[in-house]
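Take a look at these structures.
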Structure 1
Amino acid sequence: MHLIRSLSKRLPLRCLQRLLIALACLTAAGAYAQSIPVYGYELHQTYPHDPAAFTQGLFFSDGFLFESTGMVGKSTIRKVDPETGRVLQVEDFPSGVFGEGIVSWQDRLLGLSWRRRTGYVWELSSFALKDTFSYSGEGWGLTHDGKSLIMSDGTPELRFLDPENFEEQRRVTVKLGTKTLPYLNELEWANGEILANVWQTNYIARIDPADGRVLSLINLTGILKPEHVAGRRVDVLNGIAVGEDGRLWVTGKYWPLMFVISPGAEPIGYVNQ
């Protein structure tokens, strides 16, 4: 299936080549004892998703999905019924803002902008805008580990921020073996690890928050099939949320479906270090 690239974040060819080379060095299972495992997925359920949503952030709270969407003039935060895909509550980002990742913290919903270097603080229940905060560079993905916010910015680095004053606490550089792994996009915290969509690929990276090591990859190639698209415009895989049962809810930008998955039980390949 052909995925149309985002018009607003076009990846330079040389960078894409380096990224794909790092991800494409797959070998037969077991050939390298020290290599990084790549898992497939088990599909449990499929639900509707708004095909007009350019998905940027995704998380569960109190049984509902919360999602942010991008594109200037179309950037929103929204509360969604997970089984029907129906948008129950919606609020626009401030005018002119390209919305990015979101996360909940206590009674607040925090969100990033792409290039405004500004984050936003909404009340989680009402979506009333309460405050803003600043950061350097671009804003991409956002999650938390119960103590710190974790932010991606399109580089191989993940920032850990104080959730009260948004000051940077530390950074880790994400590495796939000995190579840095850039273009970390939407983030989720699961079982003591950071899950990250790798932009312009069908991979989710499982990352050790202590040192940034990629522990394994989940390959979702083929999850969105041609019959799902039926002539619609779709873009890249993006969006990870952990359900109450621990399964992963995944979708993409302009995707018409949300998929509930678990990583496969055994590796389907390995990435050479």
Structure 2
Amino acid sequence: MNRLKIVTSALVWLALFALPAQASNITDRYAWSETAGWINFRPPHENAGVTVHNDHLEGFAYAGNIGWIRLGGPSGGDSPDYYANTDRTDWGVNRDGHGNLSGYAWSEAAGWIRFDPPHKNAGVTLDPSTGKFDGYAWAQNIGWIHFSNAEPRYNVAYRTLEGKEHSADYNPQDLGISLSELLRVIQFYTLGTLHCDPDGEDGYGTGNGDRNCPPHDSDYNPQDWEIRLSELLRLVQLYNLPGYHPDPEGEDGFAAGPEN
């Protein structure tokens, strides 16, 4: 069965498909450690990557020299902090309402990684207006992890959604997905890959090319400059319902229907 037949079947039987529950909302992905090297907060592995929530972080980052880093343990939801960080069963990275991160991540190779170490001028912050991380986390086994640098340039950031339209919503931008806009993303899916194209009708073009721009919002699980069937079905879902709105808890950073 070719891709166009698959798309047709997907449009007819959409209601029967269960879509992924969550994906990473990280855009700029690299932190640096002198010992561990580059740490990727949105690695190209299926169901990997870090997700920023209103009060905590969860998911997995990856470093080639030390492997996986988990940002949250198997339990959470305690008040006032999502992760209590009192024992080995309730740990993770919390986010407060003032731009500060606290608590612990875990790596089998590096051990505990603290986001609010007691050292002077240390700690990790997250600017809610820009989505950018900054500062230093500390791990006893590998030392400092730096989240932002001017030269050479690297940083970790997540997608902030206030006032943001979906990449597919461009003609016009109206917090709704039209048939022509959906067909444009079907074109990306059918032809395989996409790239940045400032002269393209939506800022993107088909095939390989420059990729120094924010990825398309339909390319999120994993983010690999290719639209997968599950990602296309998500856009079909937004098309079939009356509009959409930004939602940091959504699998792709959006939710169906108008914002309440």
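What follows draws every value from the coordinates through simple rules; no lab data is involved. The structure presented is a predicted model; accordingly, all values stated were derived computationally and were not measured. Cβ atoms are built from the backbone, for glycine too; each structure is taken alone.
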Comparing structures 1, 2 by relative contact order in percent (Cα under 8 Å, 6 or more apart), which one has the largest value? 1
Can you say which of 1, 2 returns 0.99 when Rg/Rh (Cα atoms, Kirkwood Rh) is computed? 2
By the measure distance in nm of label points 7 Å out along Cα→Cβ at positions 68 and 188, tell me the structure among 1, 2 with the highest figure. 2
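Thinking of 1, 2, which structure, once distance in nm of label points 7 Å out along Cα→Cβ at positions 132 and 228 is computed, gives back 3.7?
Source structure for this number: 1.
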Figure out for me which of the structures 1, 2 the number -1500 belongs to, where helix-only ellipticity at 222 nm (-39500 (n - 2.57) for each DSSP H run of 4 or more, over all residues; to 500) was derived from the coordinates. 1
